[in-house]
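What follows is a set of structures for review.
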Structure I
Amino acid sequence: MTVRRGYADTPYGQLHYAESGRGPALLLLHQTPRSYDEFREVQPLLPGRVIAMDMLGFGLSAALPKPQTIEQYAAGAFALLDALEVTTAVVLGHHTGAAVAVEMAASHPERVRALVLSSPPWTSHGSGVDDVATDADGNHLTGLWQLRQPYYPAGRPDLLERFVRDALAVDPAEGHRACARYRMEDRIGLVTAPVLLIGASADPFAYPNVAILRQHLVSARSVTVEGGMIPLMEQAPEEVAELVTDFLR
């Protein structure tokens with residue numbers, strides 16, 4: 001399937017995205033500090049008009065001053081949908097993107113048909129992750145690699161290379177700080193859309209949160225990808241696509 005990249009003009013500046021397919025819209029929201037590239041493998045496998053964006057402040061999209069918030073990321077996502085003339089969409093978010101998806105469904109439930117929350121964060125957690133000071137000798141590059149390496153599949157340095165490339169485009173810790181500032185417990189009760197929760201069993205940061213969100217989203221379905229790690233979208237694209245397709249069906 002052909003994936004086309006483009007820029008959309010919005011009130012926040014130009015937002016970068018990749019689009020494939022036709023039909024009902026499915027918006028993909030990445031983790032911190034990634035970009036649309038996180039969905040490179042899974043996007044062609046998903047049904048409908050699939051839009052993977054660089055969220056506001058990330059990747060090739062317009063910059064966003066600090067302190068950043070989940071609400072700002074959500075506003076940027078709606079601005080992209082508006083620019084692409086998408087009225088309603090299913091929203092799939094991974095890690096930080098899952099928090100953004102919750103805010104989108106809470107703030108504008110009429111525009112979010114369903115949610116897929118993959119490795120979601122929970123309120124007041126996440127600050128300090130990927131927080132490496134820039135070093136004149138470049139030691140922060142090794143630091144970023146080493147911080148993530150235990151949570152990435154063995155023998156897949158290509159995934160870490162993609163992570164570091166995206167991390168260098170932004171402050172890699174600011175999105176985590178935004179998650180820590182977000183009071184999800186005050187917003188999650190406003191979610192009325194159907195929800196699929198996807199947990200990655202080998203993600204020590206996010207996997208425990210699946211049970212917590214399940215308690216607050218009583219109509220949600222939850223599934224676990226055994227052996228799944230932080231880069232779940234890249235690590236297990238076929239399994240993720242099958243779960244999402246079954247849920248939407």
Structure II
Amino acid sequence: MNVYLAEFIGTALMILLGNGVVANVVLKGTKGNDGGWMAITTAWALAVFIGVVVAGPYSGAHLNPAVTLGLAIGKGFSWALVPFYIMAQLAGAMTGSFLVWLLYKDHFDATDDQALKAAPFATAPAIRNTPSNLLSEIIGTFVLIFVIFYFTDASMGTKETVTTPIGLGSIGAIPVAFLVWVIGLGLGGTTGYAINPARDLGPRTIHFLIPMKGKGNSNWAYAWIPIIGPIIGSVLAAMVFMLISE
């Protein structure tokens with residue numbers, strides 16, 4: 001399988017299952033309505049597990065621009081591949097989110113609360129405080145990337161090719177699932193732990209585009225936080241890793 005196709009499919013599956021559990025928990029009339037935070041964090045961890053299992057053997061399973069950026073800075077992943085990985089991840093996130101909307105369309109239509117309609121697409125803060133919200137995304141992503149560096153020992157290949165795909169797949173799907181799970185349980189209560197620019201921007205764009213009655217706005221004023229926060233967290237994690245590994 002082409003590495004970019006692997007990133008697209010892996011990310012689409014991750015978002016389908018991850019955003020799918022949010023829809024199942026918050027939308028009116030679903031079997032899982034009111035399932036709670038444990039259901040959401042557990043299913044998101046397993047969603048990452050599925051994405052890694054599928055994409056890992058081919059692309060390394062980054063599934064996240066913050067992972068791609070961090071690995072390029074700290075682990076020698078080819079910069080030439082970075083923009084194409086990110087485009088594939090964003091397209092996959094949009095596709096997965098669109099499928100969630102199709103699957104739960106009746107329940108979206110039955111739900112009146114605009115915030116609940118938006119929740120299966122994009123993250124939002126529990127308390128709106130820009131510096132605190134940004135810090136939350138920075139810290140969550142820092143933990144994700146920093147721990148990934150200590151999980152993986154994959155071969156980097158050359159700058160033009162990847163001999164052994166580097167990414168979450170080189171760690172193993174189960175450790176990654178546990179890492180994402182504990183980040184959600186320990187750090188996710190403030191902003192919903194996007195820790196992944198594609199995971200937020202792709203579905204938020206779908207929310208903006210779909211013809212869903214009573215959906216409200218897509219909260220673009222907040223959208224920069226789950227993009228910039230994870231990027232800063234990833235860069236900091238890579239810099240700290242390189243500093244203490246010398």
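Worth a mention:
- Value -9500, calculated as helix-only ellipticity at 222 nm (-39500 (n - 2.57) for each DSSP H run of 4 or more, over all residues; to 500), assigned to which of I, II: I
- Origin of the derived value 2.9 (distance in nm of label points 7 Å out along Cα→Cβ at positions 13 and 237; candidates I, II): I
- Structure (I, II) behind the derived value 24.0 of mean count of other Cβ atoms within 10 Å over residues 93-100: II
- With respect to relative contact order in percent (Cα under 8 Å, 6 or more apart), the largest value across structures I, II is given by II.
The numbers here are math on the coordinates, done by the rules we state, and not lab data. Computed from a predicted model, the values in this text were never measured in an experiment. Cβ atoms are built from the backbone, for glycine too; each structure is taken alone.
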